[in-house]
Structure I
Amino acid sequence: MIEKTFKANDCNLNFFEHNIGAKETILYIHGWTAGWEVWMNDIEKYGRIYNIFALDLPGHNKSGKLERYTLENYLSPVYEFALSIEQEMTLVGHSLGASLAFLIATKLQNINKLVLEDPPWYSEKKGEINNESDDEFVKSQIKRYEVQRNFFINQKKTWRTSLDALRALREFDHESYKKYPERVAIRAIWAFHNDVNIWNVEDDWAWEDAVGLSKKINAKTLLLGGNNSKGSLMTKVVAEKVKTNINDCQLEFIDSGHNIRLESPHTVSYTHLTLPTNREV
């Protein structure tokens, strides 16, 4: 595993690189509170054929910190990194990473394929709530965020090692630990390294103008959503309008929560849907 540092203007980005000299490249952008290792299954599967880059977002895992964690501030160094890759590439993002991948694809011309896994698109326009799932859905997301925010802000200062983080997470989310102990263990390592200030969300980066900006997307796009009642964030009303605005867009909804490729790995061949069909993987 080769990890390197990219020196962006606003902060250094830690990233994984697997370069085999292939003509095609995949860049992975993880979601909020995670790290580049979340893509390990994809990296092991596609690293035999494609150059792979997977970065840690600012304030996450081993990347440098930002003074403020707004969508614009997240985007700036990540866009610099994407700009440094001169090859045509497939851009893959989950959650916040999907929003960033989407924005990058509106700016760069060398993005030939785009995969967006459950971007946090609750509404059609920034600051507006368009409730296919009514206000209760949004309220539940806000409440969930507040509970987790209070936990991490209050607990992180007491952790001396990642083992302390694991013990705290195990007690905080015992049901998840019983079902997915390895996943919670990895989450604890990320939580230990992450800047606690990522929980001080200063703007509503979830309310991205996806419908309007989607008219600028030229890449072949796969848009994946889940089941809102199971924790998925993207609403169908937004997704369907985005699909209409993109010339070549495949839209799929899986009966899953927010982490579709982890919760339903046998339901959808996640990255393969965006890669050339004449390749055997």
Structure II
Amino acid sequence: MKIIKSSLELKANLNKIEDIFLIPTMGNLHEGHISLIKEAKKISKNIILTIFVNPIQFNSKNDLNSYPRTLNQDINLLKGNGVSILFTPSVKDIYPKNPNLSYKMPLISNELCGKSRKGHFKGVITIIDKLFNLIMPSYAIFGKKDYQQLYLIKRFVFETKLPINIIEAPTIRNKNNLALSSRNNLLFKNDVDKAESLYKQLKICAESISKGKKIYDAELIAKQNLIKEGWEIDYFETRRQTDLKKPSYNDLKLIILGAGFLGKVRLIDNIEFCIPRTN
């Protein structure tokens, strides 16, 4: 695995590489990231993994400053896992000038996570645009845990006609169904069990809606249960899988997305499900 810190050096190493598979990350790697590498290896042997804590997608300096940075630990985790190049640029390298994005963000970027995190997804698409144009991968992979982010990246690639295949990776969970996340490391010990209740309530809510319960009523019960567990709810909403718009009566493929705080730690999760057809 070659470690590269500058865009110029990276470009010099990309001249003869084809079928590049890009895995963008912000570091503090865990088994969820290793699962992305395993998926990548099924498609290409030329895997570039990036570690860059993107400042323009954070809404507060405290959140940016508290994000776990564990580069040496990450390097050790990646050794022998099939990554060809690890790219770890500085902020000045990626953004020598003020970041600029000509792409017009869809309105859905201001809903769900975007409602409480103004400009977050513009920051995400800005760094993805930078990395795509710098590396020009054939493939890039993103996890379904960040479902809204995945949707917006897929839409960005489609609307800008970039020749990049976006691979969707399933959410990796621990034995108690907590979605693996770098932010889990920030949880206090007594909050870990509470964190696991988010997916539990998502699952119960999806089952209730599938059995005919009204969406609003099912969501309300789930939110009340989470509040009892100590959660501060950001949102807990049912949407269509295809475009994340609010569902109509005839929509059968749905997803419930939830986000909230345990203390100062913000966690997200979701569950996809289908409502059975009735004759």
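Computed quantities for the displayed model
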item: Cα extents along the principal axes in Å from the coordinates reads 58, 44, 37; which among I, II; result: II
item: Source structure (of I, II) for mean count of other Cβ atoms within 10 Å over residues 16-23, computed value 17.2; result: II
item: Structure responsible for 13.2, with mean count of other Cβ atoms within 10 Å over residues 8-15 calculated and labels I, II on offer; result: II
item: Highest-scoring label, criterion being mean count of other Cβ atoms within 10 Å over residues 152-159, among I, II; result: II
item: Value 10.4, 31, calculated as Rg and Dmax of the Cα atoms in Å, for residues 24-63 alone, assigned to which of I, II; result: I
item: Among I, II, structure where FRET efficiency 1/(1 + (r/R0)^6) of positions 112 and 160 (r between Cβ atoms, R0 = 41 Å, to 0.05) as derived comes to 0.35; result: I
item: Test item: Cα extents along the principal axes in Å, for residues 48-183 alone calculated as 39, 34, 31, pick one of I, II; result: II
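No lab work stands behind these numbers, since they all come straight from the coordinates. Given the structure is predicted, the values throughout are model-derived calculations rather than measurements. Cβ atoms are built from the backbone, for glycine too; each structure is taken alone.
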